[in-house]
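Structures for review follow.
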Structure 1
Amino acid sequence: MISISEAAQQHFVKLLSSQAEGTNIRVFVVNPGTANAECGVSYCPPEAVEKTDILLPFDGFDAMVDEISAPFLEEATIDLVTEETGTQLTLKAPNAKMKKVADDAPLLDRVDYMIQSEINPSLASHGGFLKLMELTEDGYAIVQFGGGCNGCSQVDLTLKDGVEKQMLEQFAGELKGVRDITEHESGEHSYM
């Protein structure tokens, strides 16, 4: 469910050593399955453990996950990243905003999941997003850009070299292409 790097595990053990005995960590998602989903890690003293919590054992501590957050933390990773500016914990939860869909789910669901979990987080750095409007019978994903992507001068490059390339690789044999139906209007909202 959750992968915690060796460095992050050592960091948690160090942090927990100054807490009351029996204190572990809790990994959670606030507003899971929504665009406003946010993940977090907190201390979890023994009295805060619920009967329905899922216990994930690690070296020197346990991670507690509430049953509502659990499906949204599938494939989550916690790491301790050191850069020139310092060291920080990172928590990446690709399924926080949307539950992972099964590999045999309908193509529409799998394409929408890919957009929400892989493409939109990248576009969000420019204030943009992509919405799946439909899948045609002849295998085309019809999409619409919004936010900073609407009217952006780089949208064609983003569509062909980013979105479409990624989708055709992941859905080879199932998807023939991606078509943009956005009525692009350049303005202050546009990224470029």
Structure 2
Amino acid sequence: MRPLGQFDFKKQRKSPYVEDYEPGLVYLFQYPRTRVLPNISPFCIKLETWLRIADINYKNVEGLPFSIRSREGTLPFVELDGIEYPDSNLAIEDLTSILNKDSVEAHLNDEQKAMSRAFEVVVENSLLYAHLKFRLQYAKDLFSLYKPGTLDPLTAAMIPTYWKKAVTKMINVSFIGKHFEDNIRRISEQGGCSSF
């Protein structure tokens, strides 16, 4: 039996989630909006920002259960014409091709594209864990940003504890998990002090 507070994010669900979809409309699945931020997830913000920059007609799917994930277990994800595209990076790559959009890096030469990709990897695979480590200290405050009624009372009570456990596990298996807090701060500051 699964302990209370552990969600099975890869459980089978219907796909597409939106069955009566409007052709050509991208359906964006992400965490609920908060009172002060478009989203608490940097990956959700990245995908929605890209949809806006690329001038793609999309709809933010509201009122989802907090446990909703793509069939691969990721959030955010999108659906277009009944087909699911998981993960922010993969969704951006797939939609760029399907919708004949210019890549946001189309104007860059090969060297600049390589630098752009390297910077993206540093942010998503190094700085992310330092960022998450510091967010752990404020988990309860972070989840208090949701509008009242966004989460049912049981979920609202469980989510901060579950999130802290899940994020702690992610951090501990990452390269940064073994470091003390002062060294994590140094690692996170290295990217900001360098000249890219």
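Supply the structure label, taken from 1, 2, corresponding to distance in nm of label points 7 Å out along Cα→Cβ at positions 88 and 144 with the calculated value 3.5.
1
Suppose you compute FRET efficiency 1/(1 + (r/R0)^6) of positions 104 and 136 (r between Cβ atoms, R0 = 25 Å, to 0.05) for every structure in 1, 2: which one lands on 0.20?
Answer for the origin of the read-out: 2.
Have a look at 1, 2 and say which one yields 27, 26, 15 for semi-axes √(5λ) of the Cα gyration tensor in Å, as calculated.
Among 1, 2, the structure yielding 27, 26, 15 for semi-axes √(5λ) of the Cα gyration tensor in Å is 2.
So relative contact order in percent (Cα under 8 Å, 6 or more apart), computed for just one structure, reads 22; which one of 1, 2 is that?
2
Can you spot which of 1, 2 the value -13500 was calculated from, given it is helix-only ellipticity at 222 nm (-39500 (n - 2.57) for each DSSP H run of 4 or more, over all residues; to 500)?
Attributed to the structure labelled 2.
A short reminder: the numbers here are calculations on the coordinates, not readings from a lab. From a predicted model like this one, the values you see are computed outputs, not experimental measurements. Cβ atoms are built from the backbone, for glycine too; each structure is taken alone.
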